[in-house]
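Enquirer: Take a look at the structures listed below.
Read-outs: derived from the displayed coordinates by stated rules, not from any lab. Everything numeric here is computed off the predicted structure, so don't read it as measured data. Cβ atoms are built from the backbone, for glycine too; each structure is taken alone.
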Structure 1
Amino acid sequence: MNDMLRDLYEETILDHNRNPHNYKHKPTDTNREAHGYNPICGDELALYLAVKHGVIEDIGFDGHGCAISTASASLMTEALKGKSVEEAGKLFEQIHKLLTTEQSSTNDLNVGKLKILQGVRAFPMRVKCATLAWHTLKAALQQTDIIVTTE
């Protein structure tokens, strides 16, 4: 990762950790939720979605975690408002690929500003921190009652 991209990655992670968007927000009309836990670093997340007519109208999260986990959840909630459930599922797949595969095979991904999360790949031990919110999203979309873990 070049220095300019690393600086932007670090700045974005720190900003979303200090001022997470949609944090401590549970939509009044929540109709899907899921809980996630990362036993490696202790991140815990509750994700709340208000889905109407197949569209995520509102989304929020609560919990505690490291900077990468919190920033990933914050960026995710920003990106998903107004997206269809189908689009959210596709975005999950793209972000998972972005975080877990070689860069050369992710150049074609269209994930907008979420591409900044690719910086996590430089820190392999932190990939589970970044993917926790996304796996929790998948559970909420599938309406499963299990607690999502990164193990």
Structure 2
Amino acid sequence: MAGTFSQIYIQIVFAVRSRENLISKEWKEQLHKYISGIITGKGQKSIIVNGMPDHIHVFVGLRPSMAISDLVRDIKNNSTNFINEKGFLRRRFSWQEGFGAFSYSHSHIGRVYNYILRQEEHHRKKSFRKEYTELLKKFNIEHNPKYLFDWIE
């Protein structure tokens, strides 16, 4: 075959270090746009970026030439620098190690988009811990809840 053709849709979820509520309403839209720009700049399709004060959901159309881990590394590194250089916080910001990545078919794009769009509404009913562990179970990903995040208790 002369070309490479793909259709890969991935929802990526990652948290603020120690799952602290550091992403403020005052600058979260700037952060989401910046993250979307990172994705586009890497030649990937940014479908939606949204989240809560303690975590982010990114939905991308991924080209097979880019490893998910490389994209997440670049998103985290560049967005950390953006937050720190803008001085949004009085201390250093950083993301937690690791991430979740979940694949979807083309027919699920609208549903996943709306789910990510409505994060605030969704989290009035369900905690991030519950949301994330349900995703892992739904996708049959083996895990030990003890090692998912460095949770603040």
Structure 3
Amino acid sequence: MTGQAPGGTEPLILVVDDNPDHRELIVASLADCTDRARIVTAEGGEAALDYLFARGPHAQRDTRHQPRLVILDMKMGAVDGLTVLKAIRANVHTAALPVVMLSAGAEKAELDRCYEAGANSVVRKSIDFDDLRRKMAKVYEFWITVNEANRHSRV
């Protein structure tokens, strides 16, 4: 996991994916839109929860300072994306945090589970890097530059 950005810069986006190649492609795509130092990564669901809830190696992190967006892979190992999403929605410090789920499939039942668990958006993963870059640019544009943050959240 990469933690807080150098120089104390607040993290802008948390990218969670247990596949290091996918994670790096997502980060590279987002780096076209923002300083790479503002992107924090987690190698899976458990690492993401540790970061968000200041557990384990992140025990000293101030949970009042959360990223503005979580990009969360749906299918991961032991702690999958839906488990992470439900934990995010159940915690006062993260309940209003925008979460964009990444899905390799487009099954209606899978999409329904994401939205029922509280996903703000679901984006289909792309194996084409140019397509992924376009999608991540649109995600960034909307959630970081267009969308107004929830005034009742601590985000």
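Enquirer: Using mean count of other Cβ atoms within 10 Å over residues 11-18 for the comparison, can you identify which of 1, 2, 3 gives the largest number?
Expert: 3
Enquirer: Suppose helix-only ellipticity at 222 nm (-39500 (n - 2.57) for each DSSP H run of 4 or more, over all residues; to 500) works out to -9500; of 1, 2, 3, which structure was it derived from?
Expert: Structure 3 accounts for this read-out.
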